[in-house]
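Next come the structures, one after another.
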Structure 1
Amino acid sequence: MDSISVIKVDESANSHSKQVRAGVAAFNRRDFESIPRVFSEDLEFRESPEWPQAGFYRGREAFAGYVARLVESVNDLKGEVLSTTEEGNRVLTEVLARGKDRSSSDPVELSFFAIYEFNDRSCVKLQIFLDRDRALAVWRGEREL
């Protein structure tokens, strides 16, 4: 089984990995005014089929609505970027999300993978996956989402 290789990125530079980490940090602070700087106005956001109620969202505002629904459904939701791999204009991340179920207060923990594609300034395409092998196959260009 392939593993996700972690590439050390010079995050003092203006790397895409740095933008991803800054977006996650802004989310964790609930700094919803900073998050849009990471994403383009015409962002394409897609969940892979293994997500419950998987969907496709077009535009920064649609993505902001998706994020707002997440925050409403899970208390104290935080993300931790476990690894990043950057190649050209793309970044592959493994993220651990933790929080508490709003109805029961039970701990919730979920690992997922995300592929970000950037233009010169911002993320134009974001795909998220629960299945690691599917994420890696899409990353390597062996399959479409």
Structure 2
Amino acid sequence: MKRVGDIMNRDVITIDVGARVGEAIQLMNEHDLHYLPVVEGECLVGIVTDRELSACRPPLNGDEATLVYAITLLDRPVHEFMRPQMIAVRVDVELDVAIDALLQDIVDVVCVVDDHHDLVGVVSNADLLLALRLERASTSSPGYGERSELHA
């Protein structure tokens, strides 16, 4: 079976633990992300998702007080909104470990760390599904995985 290191994305966009919420939202918007691993140096210290930051986005049609409140949230540090308790896996573990981690956590990504807890990559649920599909396709009969149309 493949290992996490075989399929992980090493080109990870992160945010520093001291960065502001507005920076996190901007990074997520620019790169079409739903999460950002939070690091201190290279060390993984948490994750922040669009779910945690949804309250920090200024409302489009709110009253002035709501708008002022939302704008003040944008200047708050990311660590106030991140989840410090997150599941991370090591590069050399089998994919089953990453699948179990995804099933235990609420995010769609598992962070991959080295022995020093430095972030070295991420594996998304889509990465895992693709790896499993390719593995099954290589061991299945011809025609496995071909698209078919549904007919009513």
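Tabulated data
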quantity	calculated
Origin of the derived value 27 (relative contact order in percent (Cα under 8 Å, 6 or more apart); candidates 1, 2)	2
Given 3.4 for distance in nm of label points 7 Å out along Cα→Cβ at positions 78 and 94, calculated: source structure among 1, 2	2
Label whose coordinates, when P(r) over Cα pairs in 5 Å bins from 0, in percent is calculated, return 2, 9, 18, 24, 23, 15, 7, 2, 0 (choices 1, 2)	1
Identity of the structure behind -7500 (criterion: helix-only ellipticity at 222 nm (-39500 (n - 2.57) for each DSSP H run of 4 or more, over all residues; to 500), calculated), options 1, 2	1
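Coordinate-derived values only; no laboratory data. Since the structure is predicted, the reported quantities are computational estimates derived from the model, not experimental observations. Cβ atoms are built from the backbone, for glycine too; each structure is taken alone.
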